[in-house]
Structure P
Amino acid sequence: MVQQIKADKDYTLLTTLLQVSDLLFKIRERELLPQNLSATAAEILFLVDAMGENVTPAKITRMLLREPHSVSGILMRMETHGFIKRTKNMERKNYIRITLTAKGEKALKQVMKLERTTDILARLSAEQQRQLKTTLTALKEAGKKELRLSPKALLWP
């Protein structure tokens, strides 16, 4: 028999949201295992491609809302595996640009074809997807305001 846990409605909603996030993340991690990529690394590949030139670790950190040392570690592993290249700016030595390698571009194309998470999201109707995006965007904006993040923060996706 399933145990019923009494909880505040907001906390229950938050817990459900976090569970869905964790489930999608774990599914994505499993599906990326053959590519030797983590879900965050795949997200970085997509980000670097989408942002074009002048992508820096600092920009990636802001876009992913992660700690600089965490992003730095992921970028180092991605470079070791040949997915990205980190290049120092000759004028500003502390300025590092991130670019995709040919292997990174190939991995990105493969990653974009993976379908498990897409299949799950496709179970929602077009209207449900629209409503979910609207709701999540509103929550993201409220979170940015609470953390006093710049209105330009987390513009992607």
Structure Q
Amino acid sequence: MVTAAALKKTELFVDLDDRQINNVLSDSTVESFPEGKVIFQENEEAGYLYVLLQGAIDLTAMAQEKIGILTSQIQKEGTLFGLPSLIEPYRYNVTAKCLVPSKVIKIDADRLKKSMEQDPQAGMAIMMRLALIYFNRLNDLRKGVVQFFKLLPVKRP
């Protein structure tokens, strides 16, 4: 069973009080997945937000129809994935696949969004954190791209 204290450690819910955390928990379940299981696919309707409890998740995006590019791996307990479930157009932008047997908290995004509307203070705290998470991940991606290009041989005329 997941406790309010465990969920409060996640980067998205850190600013919520115990009542607000328990409200989020009431709309969630804990699920276990075997190695190799695809939790969701890119472009699929995003109905759930996930929090990693244990294991490792591979997140890939398709560069072309058949070429997958690894964007990141999630291994740290409390890391969120499936964030597009809270942002229009509510479609996953990566495919999430278990690298090892994994356990996650699965949060119903529609229920969470309704809860955020009913408690605007909690909703604002969640959306501010969501923006910060995206900003930080974008900066990490940019750093990775820069490092990648530094590794490529430079052709000089």
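Out of P, Q, which structure matches 18.1, 66 when Rg and Dmax of the Cα atoms in Å is calculated? It would help to have the intermediate numbers written out before the result.
Values: P: 18.1, 66; Q: 16.9, 64.
So the calculation was done on P.
The greatest value of mean count of other Cβ atoms within 10 Å over residues 21-28 among structures P, Q is that of Q.
Source structure of the calculated read-out (mean count of other Cβ atoms within 10 Å over residues 13-20, 15.9) within P, Q: Q. Taking relative contact order in percent (Cα under 8 Å, 6 or more apart) as the measure, the highest value among P, Q is held by Q.
Assuming 16.4 is mean count of other Cβ atoms within 10 Å over residues 45-52 as calculated from a single structure, say which of P, Q it is. Only one of P, Q returns 16.4 for mean count of other Cβ atoms within 10 Å over residues 45-52, namely P.
Name the one structure among P, Q that helix-only ellipticity at 222 nm (-39500 (n - 2.57) for each DSSP H run of 4 or more, over all residues; to 500) of -11500 was derived from.
On the way: P: -20000; Q: -11500.
Structure of origin is Q.
Taken together, the values in this text are just the output of simple stated rules run on the coordinates, not laboratory data. Since the model is a prediction, treat every value here as computed from it, not as a measurement. Cβ atoms are built from the backbone, for glycine too; each structure is taken alone.
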